[in-house]
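S.K.: Listed after this line are the structures, all set down as structure tokens.
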Structure I
Amino acid sequence: MKNLEIGQIVNTFGIKGFVKVKPWVNDVTRFDDLKTVYIKIRKEQKELQIEEVKYHKNMVLLKFKGINTVEQAEELRNAYIEIDRKDAIPLEEGTYFIADLLGTEVYSDEGEKLGMLDDIYNTGSNDIYVVKNELGKSILLPGIPDVIKDVNIEEKKIVVHLLKGLV
């Protein structure tokens, strides 16, 4: 299985080679336990060792070995940070990695194929599942138990209940 994205480098920080990372994890202190990450820039992947981790205003500041100047750090801007799946924190029952859900077929509880799961984003109160049909039209579904009825990772299938007014 492929690596898991855990954030994106959005900027540099200071003059000693730190980068500012927008984290995509539930617990940002997760970065404290990482020693190696993969940086994906323009379809190229590099393995980097983490030298130091700091936190600043909901962002993670990372210092990588061998990245010692603001110019070197600038080259990493907009890159995605990935970890090996074996380094992921085990999930609670009934929770999934977004990467495992994307591309999954979505059906109504009446058996109608609604499309494929194209994206998931968080609004603060709950996740929103973006389902695209063959025509490219999107349906937005709240990621709540009343709507998301069954998720089967092995069969790549999600069953949802369409509440009145959702579609």
Structure II
Amino acid sequence: MELYLIRHGIAVERGIYAEDYDRPLTEKGCDRTRRVAQRLNQLGLHFDLILTSPFLRASQTAEILYETGLGDALETSVLLMPDCPLEPWLKWLKAFPTKQGSCLALVGHEPNWSEWTEQLIWGEPLGQLRVKKAGIVGLSLPEQASPLGNSELFWLAPPRLML
């Protein structure tokens, strides 16, 4: 299975909205995210499912990806909220109906994506990776073994490399 971790686009700064949950993408964030989505579409990328954090900036990013034609379905999951641990999502993944060539996109936040990436590749977070806003991590998850420490990194791109 291919797993893509996509960080939300540029959002309104903290403190402007009473709740962090409500921070939307900025105009620049929407524009850059659209351009990244169009580039992914040009590259022939397509997801069986786009799963997003319920936070507004992440769900707006996921909507842009979906509207660009990058996914067959779009769903929201509280398992992708900021600071959620990887283990509950791994339990969800076990129940996800995978098939040969499955491709899944998760839209969420930092520090989750950096930590999750390191756990999936090396088995533990090492604090060495950082995913930029509208950046993408591509991982190949093993079919039989646990993905923890057994996944392979094949893509780590900030948005500027996509544009």
Structure III
Amino acid sequence: MDNLSRENNNGSMLPMAGVIVGVLALILSAVALAKISTAKTDLNTEIATANDNATAASRAATEAGTAVKSLQRDQATNNGNFKAIQDYITTLAGDIKTLQEAAKKPVVNNSKPSENVVAGKDEYIVKAGDTSGKKIADANGVKLADLMAVNPSVDWTKLKIGQKLKLPAKK
């Protein structure tokens, strides 16, 4: 005889336990499905955030690359500008050296003073920019030789601002 038949089932709990286990399995499956769905949503959100961050990082890297290229172009331009300035300073240094050497040379007066040259009543006061006796003589309409003859004690290589020079008498 069959042990599980209805006739011998005297209140056995086995079918009831199977139904309860089935219902519990169904509830646990529903909870697990809800958790998986939430986890999937969270994962999709995290993936989207990571994609956004990667896109932003890629954009920033592109901008940084563009900025670096711009700086490299600027550096090349600046190097050219610095080279031009360096060349100009070198030229100026050479010009200054030439001027300094010229200032050290004594004033050479190859012409002879006029006959009977004498100092007149007028005088000239050396100003800033007066670098040579020739310039002063030309500005006052006299010959350099005459100017030097009436000022024998003047060191023409070391004129000083405010220094007084006698001017030859006009004939």
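FYI, it's all coordinate maths here, none of it is from the lab. Given the structure is predicted, the values throughout are model-derived calculations rather than measurements. Cβ atoms are built from the backbone, for glycine too; each structure is taken alone.
S.K.: Work out the source of 1.05 here, i.e. which of I, II, III gives that when Rg/Rh (Cα atoms, Kirkwood Rh) is computed. Write down the numbers at each step before the final one.
M.R.: On the way: I: 1.05; II: 0.94; III: 1.98.
Attributed to the structure labelled I.
S.K.: Can you spot which of I, II, III the value 10.1 was calculated from, given it is distance in nm of label points 7 Å out along Cα→Cβ at positions 45 and 141?
M.R.: It traces back to III.
S.K.: Out of I, II, III, choose the structure whose coordinates give helix-only ellipticity at 222 nm (-39500 (n - 2.57) for each DSSP H run of 4 or more, over all residues; to 500) equal to -1000 when calculated.
M.R.: Of the structures listed, the value fits I.
S.K.: Of structures I, II, III, which gives 5.2 when distance in nm of label points 7 Å out along Cα→Cβ at positions 77 and 125 is computed from the coordinates?
M.R.: The read-out was computed on structure III.
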